[in-house]
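Listed after this line are the structures, all set down as structure tokens.
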Structure 1
Amino acid sequence: MEQARIDDAVRKALAWADALTVDSPVNVPEPVVADTGRFFTWDNEHRTPARDPYLFDWSYYTGVVMEGLFDLAEAGAPKAERYRDYVRRYVDALLVPGPDGRWHVSRELGGYVDCHGADCYKTAALLVRLTNEDPRAADVCRELYRDLTDTHYVNSVGHNVATEHTDEALGGNYWHTWAKLRPPRYAVWLDGIYMLQPFLARHAAAIGDEHQLALVDRRLSWVSKELCAPNGLYYHAGNGSTDACPWFWTRSMGWYGMAMADLIDVTPARYVPARKAALRQFVDGLLPYQRPDGLWTNLTDRPASETNRPETSGTAMLAYTMLKGVRLGWLESAYTEPALRAFTGLAETKLQDGHLTDIYLKASANGSDNYENPAYYMTDEGKGAGPFLMALSEMIHGV
């Protein structure tokens, strides 16, 4: 690919990133977090305490934006220190001291609860990366890790997640949600793998918890075996290959790919061969569906249309997965070219008038088809904005 196109795509993406975050007069962390009636512009779900008990500003769709900025800072982007400061300010606004002398996520401002499900833990993957420089983050990570792994801990509604909401038959994976104290129709969701496993693996590696690292490997091995379909794609959700959500949704596969990429540098050596093989199997299954413009459609195996558009969030996730996989040596250099086509394709076709377009809001994992709703294609939505920032950070690292 021409270097000029790559350079233009990176410049265009950096300008968008700055306008969305550090240069935005609206997306200022402190006032947004302090007021449950205010929202970051990438938050299209607008959860408030009056409607939902969880995920106000402690949300995965904000967490991935912040983690993308942190990735940009670590990659040495031109405004690295401003990105890092922005992330710190967000964390500062959410953490509060407790009567036990330790720091916690503010339930009032963040909406985190320990009895809902996987989505409540994604932002912990950001905090675990801050533990070396912020002891408050270490406090919170210990608390969240306990919620998920301590077989004796009783949560706020009287249940134990580690024993009651995991399933041996599902490779030891957690149910995606456990608020209703029963598994959803399809218990294991690919996005749930991303919400939990990178945090668990990073914290387990930091404290030397070999048992949890073995469980992480087992969970991912189950997914690579049981949720991979004969066409090489992965079911969005399922209880095994014969009981799965029938739609192949690009973003769900993107979440899974990012989970594998984010585990590379904390995977113990004994698991590396299998994990590398799983990553290659995953990418190889998706590449035949990449369009000439570098993108993937929302429903991966169906042709593009007004309702099944080339989709931004899933494409950004796959670009990030491949670029990081190559950079860290788990994928061969041949995977760089399709990743570059994906990133530049997004910048050229989906960055329009300073906004990132065609980010699908959400899709059901209950077997119903809400994957082709034109009203769900959003602009600058966090589930696409965050992964695009992450992919941009890999471009900054250099290819």
Structure 2
Amino acid sequence: MDVAQSFSGLVEEVRDGFGEDIVALRREIHKEPELGFDTIKTAEKVLAALEGLPLEIQTGVAENGIVATLKGEGDGPTVALRADMDALPIHEETDLPFASGTDGKMHACGHDGHTSMLVGAAKALSGMRDRLNGTVKFVFQPAEEGGGGGRVMVEEGVVNDVDSIFALHLWPGLPFGVAATKGGPIMAAADAFEMTVRGSGGHGAMPHLAADAIVIAAQVVTALQTIVSREVNPVEPAVLTVGEIGAGSAFNIIPETAHLGGTVRTLDAALRNRMPERIEELAKGVAKGMRGDAELDYKFSYPVTINDAGAAKLALGVAGELFGKESAEELVHPSMGGEDFSFFLEKVPGAFVWLGVGDVSGLHTPQFAFDEEILSQGAALLTALALESLSG
């Protein structure tokens, strides 16, 4: 897509103007990671960084989220830019001088970078109000990592007056500085389940007098894999992973119950809705055949993240103008990871864009780190997306 304006020099303008401020903010956020909706200190850091800008600030959104609004010179549409603020319950192993000071909490998914880049975009766009034929909303969201903060923000009306919305995510494995996206599904629905497998307990030396919940659970785990491998069209992506299994209290006791927990990832709505019934039917059937039972608790969580085709095309055009066409990549396949930006995209047309950080440790790993040079590039990309969306 050919964009309506040139963004030549914008990355350098952002880097030279306040690149050091963006990096410093990222490091301060990284030092004090916060989980879920409990992003009080992170929000305070964001508010301090936004101080003095011509923004209308709303706090307490989705508990500790922030919405900052910049009104341009024209009365055109409203575009929103979103960043997530929360961290993960992971013990950091990066040896960075600004590593997490809180044991068991870490920014292992780049949200500290996302937040800092959005602050950078707010700074840049505040100095370009005369180029804005409309309004920009900067949405700082808590609780992306499983809490559904995006859903809460949508329910609280954050995007009721928004015409389009964009978000960036730092992406390992994608070449450094490459922006990638696609129209249609880009991230999967991310659902979760818990299962209790019931048998009858007994002495470990007398298994014939018990119905071993551990053995039943093991058979259930194996059987569940056949749902994807034998019941889902091979060309249709789906994932069923059992990530938790627990049972027993001693080496010589056969327990009455075992616990399983897992996730289901799908891109198709019909398949997504069918999965709970098949999981329950199969688990109960296996358990019954082994003199036990299984109870399923299934939770529909994040829906499929579906990009608007026009917004994705706009994002690729802007990235190509900003970074060079070789650094704007139209994706072929989505990721089976989940994103609660999906809730925003159910309400408003927009696009979720990956921004490459090269060959580094993966997301959600204790060693995840990235070259901070990407922060100015990300801030410039968010700035350009807003400018192009309001260029009319």
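Where a number appears in this text, it was derived from the coordinates with a stated rule and is not lab data. Quantities reported herein were computed from a predicted structural model and do not represent experimental measurements. Cβ atoms are built from the backbone, for glycine too; each structure is taken alone.
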When helix-only ellipticity at 222 nm (-39500 (n - 2.57) for each DSSP H run of 4 or more, over all residues; to 500) is calculated, the result is -11000; to which of the structures 1, 2 does this value belong? 2
Can you spot which of 1, 2 the value 3.6 was calculated from, given it is distance in nm of label points 7 Å out along Cα→Cβ at positions 8 and 256? 1
Looking just at mean count of other Cβ atoms within 10 Å over residues 136-143, which of the labels 1, 2 belongs to the structure with the highest value? 2
Match the computed value 22.3 of Kirkwood radius over Cα pairs in Å to one of the structures 1, 2, and report its label. 2
Can you rank 1, 2 by distance in nm of label points 7 Å out along Cα→Cβ at positions 56 and 312 and just name the one with the largest value? 2
For structures 1, 2, which has the highest computed value of distance in nm of label points 7 Å out along Cα→Cβ at positions 232 and 336? 1
If you rank structures 1, 2 by FRET efficiency 1/(1 + (r/R0)^6) of positions 288 and 376 (r between Cβ atoms, R0 = 35 Å, to 0.05), the highest one is 1
For mean count of other Cβ atoms within 10 Å over residues 120-127, the calculated result is 26.6, so let me know which of 1, 2 that is. 1
Output 45, 40, 37 (Cα extents along the principal axes in Å, for residues 48-239 alone, calculated) maps, among 1, 2, to structure 1
For relative contact order in percent (Cα under 8 Å, 6 or more apart), structure among 1, 2 ranking highest is 2
